[in-house]
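Chemist: Following are the structures in question.
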Structure P
Amino acid sequence: MRIDLHSHFIPRDCFDLTDAAGHDHGPSIGRDASGREVLIDNGKSYGPIVKQICDPKRRLQDMDSIGLDMQAISISPTSISYEIDAEQGLRFCQLQNNGIAEVVKAYPDRFIGMATVPMQDVDKAICELERAVDELGLVAVEITSNINGKNLDETDLWPFYEKAQGLDIPIYVHPSLNIAGADRLKRYWLTNLIGAPLETSIAITSIIFGGILQQFPRLKFLFSHAGGCAPFIIGRWEHGYKSIPECKTTPQSPLEYFRLLYFDTISHCGTALEYLIKTVGAEKIVLGSDYPFAMGDASCISSVLDNDELSSRSKEIILEHSGTKLLKLDG
């Protein structure tokens, strides 16, 4: 089964969400100069992608065109609102999770769902995670690379990790739109070109050096964009672990924990993907497209099949096995 684990969806009725004070949160739908619907968030226009991001039938057409069997759909980070009041955040997450569950129910052979939870309040996040998994049947949970500027190793997040481990579901980490160093990344769309991979790398180091994988050994993390910068600086982490006392926070080296993580295929570079596979193994690499955004890989299957750097066995594992195994769809 060829399943895309990095694909974004927003239920149509979850645009223009407003809090109790009447303030808008998340993206809205507008129109460009030619009258086409576009996604608008924080003054930026994305599109025209409204049909793709909220219409399952259009999405199925695109999936069929590239030979994709299933998508694991998750909320776009434009719709994740950790900065708002926790009660409102919980309400928004419930609406979004209900919308994802409806799509999965309508097309159970083509879609599976990832939950979103209000991480600004861990107790509420745990409650919504239980509901999303036990009542709605969602199979993973999406969080962002920082929680209102807080790294993922903070101990007040540990009860959430414990719950995810107990439910035996993966945590999918997507780069936050709250980008580190954003004041220096304003030109050339560097917030995405550099900021997103940086955010992923900070999240990975926080998980590893913070001892999360030591404390929760059965917890599975999936990281976007082929791990960002992390695969190419893991040697630096290893050297720091051996040379700098402050870095020796865990009984095993960073590389040992790094090899426990999962990553999608969105590297936009065949050699980079080959290097990641050599580092962690093909079984830790899952198919990803970042559908329907322009920085994604709309030809994600071809990107794997046509990559001469990869062995036929690696291609088979990535395309047919690793994603279904991670989400426990293989039997």
Structure Q
Amino acid sequence: MVITKTPYRISFFGGGTDYPAWSRENGGAVLSTSINKYCYISARFLPAFFEHRHRFVYSLIESVREIDEIKHPAIKGVLNWMNWNAGIEVHHDGDLPARSGLGSSSAFTVGFINSLLALQNRRASKNELAKNAIHVEQNVINEAVGSQDQVAVAFGGFNTISFLKNDDFIVKPMILSPKRLALFQSSLMLFYTGESRIASSVAQSKINNIKNRRKELEAIYYSVERAISILNSEKDLMDFGYLLDEMWQIKKMLSEKVSNSLIDDIYIKAKRSGALGGKVLGAGGGGFMLFFVPQERQLNVKESLKDFLNVPFKFEYEGSSVTLYQPSDLD
């Protein structure tokens, strides 16, 4: 039996520049952090006592004989990519809803690959996990996704991730004093809109529009450097909130699917009650919204958004990990 734990992530700035259609020509960068909300995957070799050879438990239950019968695209893609031939049982549990902008799909892919490698008595590096997940999602199952989520959840931590034109990436941890980091974290509020969405459909509309949005994407790219400058200086952290607001207005220009009337209404309510800025996390269209709110105004924001779930969180620094490994059960 193997159990892996892979964090979800929050992306602050740079989203969109990690799509290969942009980064291979221009390079890309994001500022993001993993958080203490997780995707858990347990996996074991399935004994040959059942009519089915493979069993997968997530929001659905699949019991199949052949890998090609599997409906879950990431499970099917990973198993085919690894040329998997042993019977297997996999259970997935998540702390937060899927399709909500926190990188849950990539957390699943990274965690699943980590689980299967551990079943094979192999220990994967963070770099290997991220690159393998990117390959599976972009090239095996052909999802319209970028490359930031896989790196963020595999490595863990509060990082700047730079995407090179040759498809490689560089992860650099953000270094802040404990006091400034604590103040920064305590100024962030996370709310669930109650609406999930298929991220790849929103992302595809943005990818299709990349050539027409060069100015916007350049501004998004340089916002990472601007955000780092704020965090690494003695500037008032409120400037980070104002930058979030500025970039949210630009992000909405990337596709008409990024926002909708519900999201716009939530954003307006949050700002009127004290938020300095915010954004929809992930591709857009629903899921979670992040706001930067001075502590003295947070009760007002929480009250104005009382119809939506407020989710407290903290940054985490471990990334995808194997939390249970019982080799005696693997024989």
Structure R
Amino acid sequence: MSREVQDPRIADYLLDRRGAAGRDLGIGPLSGDASTRRYYRITEKGRTSILALYPEPFDSEEMPFLAVGAMLAEWGLSIPAVLDHDGARGIVLLEDLGDLTLQGALVGIEPRKREDLYREALEQLAQLQRKAAHAPRNAACFQVAFDVEKLSWELHYFLRHFVEGYRGRQLTVEDRATLAEAFHRLSEEIASWPRVFCHRDCHSRNIMLRAGRLYWLDFQDARMGPATYDLASLLRDSYVELSEEFVNDRAEEFREKALPHETRETFRRRFELMSVQRNLKALGTFGYMATIRRSDVYGRYVPGTLENARRNLARHPEVAALRRALGRHIEELA
């Protein structure tokens, strides 16, 4: 067993499940994400699996990842198969989907293939919303939503960890009051839109490509929210640069599939305002990772995310006060 693996829970788990053979399994750490989970690739007789190690024990009957995953699989969406789980040790053993994310697959790809991949992703997103609309609502994820409180909290998270933390800006009392009011107005409007089931973190690093199929990851924080929430996450993705023409075309295709009853004008406005909120929240995460977790791996994605936010803020006069207030401290948003 690799010396890089320090947590005794992993050794205990492998010995418990594999006996003495567990000592000889190959195990290597994988690069993590912005969560507190850690991931390892287990190699056994030429076959691999992924071990997800959670910071705390969990109740398998109530664990969001297992509960939401079971629903997604039932709705026909591709997700990694759960091979085993041990709640007492905080471990889930998953099918190994390889290392090719949608983000990686898009590098140097032909335009037609890029369109095909996004069309498939958006078709699956539309399928998620359709299936969830007719599903029983007893699961915990149906009881939580992107309400005013949650949306506003995410915007203040951006203020604390990106504006003040990452950029080191000093805000006056007047600045805080102006931003608090602008955050509340934007959150109040977004929360008033019809709600659907949302993956909640649907971007190119959370979608894997294997054998020509797309697989969804990190769906444990699913909740109810606007129909454009996951769309904004995918098409206003911090990790992939997409042309405005490409984004507009894919967004319209999604509207025709999932929201044909909405006018183009209503849909575009909701998509763009949702994109503002989603990009600002992403910047908050990048700032938190850099200043609190001391990891600036997301720093290279800051400029593109700021440009996405600036572009959509500039399109709507009703958020002009928000843009002006932010622009005084973040020049890229001015």
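Every read-out reported here was derived from the displayed coordinates using simple, explicitly stated rules and does not represent laboratory data. Note that the structure is predicted; figures quoted are calculated from it, not measured. Cβ atoms are built from the backbone, for glycine too; each structure is taken alone.
Chemist: 15.2 is what came out when mean count of other Cβ atoms within 10 Å over residues 152-159 was calculated for one structure; which of P, Q, R is it?
Modeler: Of the structures listed, the value fits P.
Chemist: Once mean count of other Cβ atoms within 10 Å over residues 24-31 is calculated for every structure in P, Q, R, which label goes with the largest value?
Modeler: Answer by largest value of mean count of other Cβ atoms within 10 Å over residues 24-31: Q.
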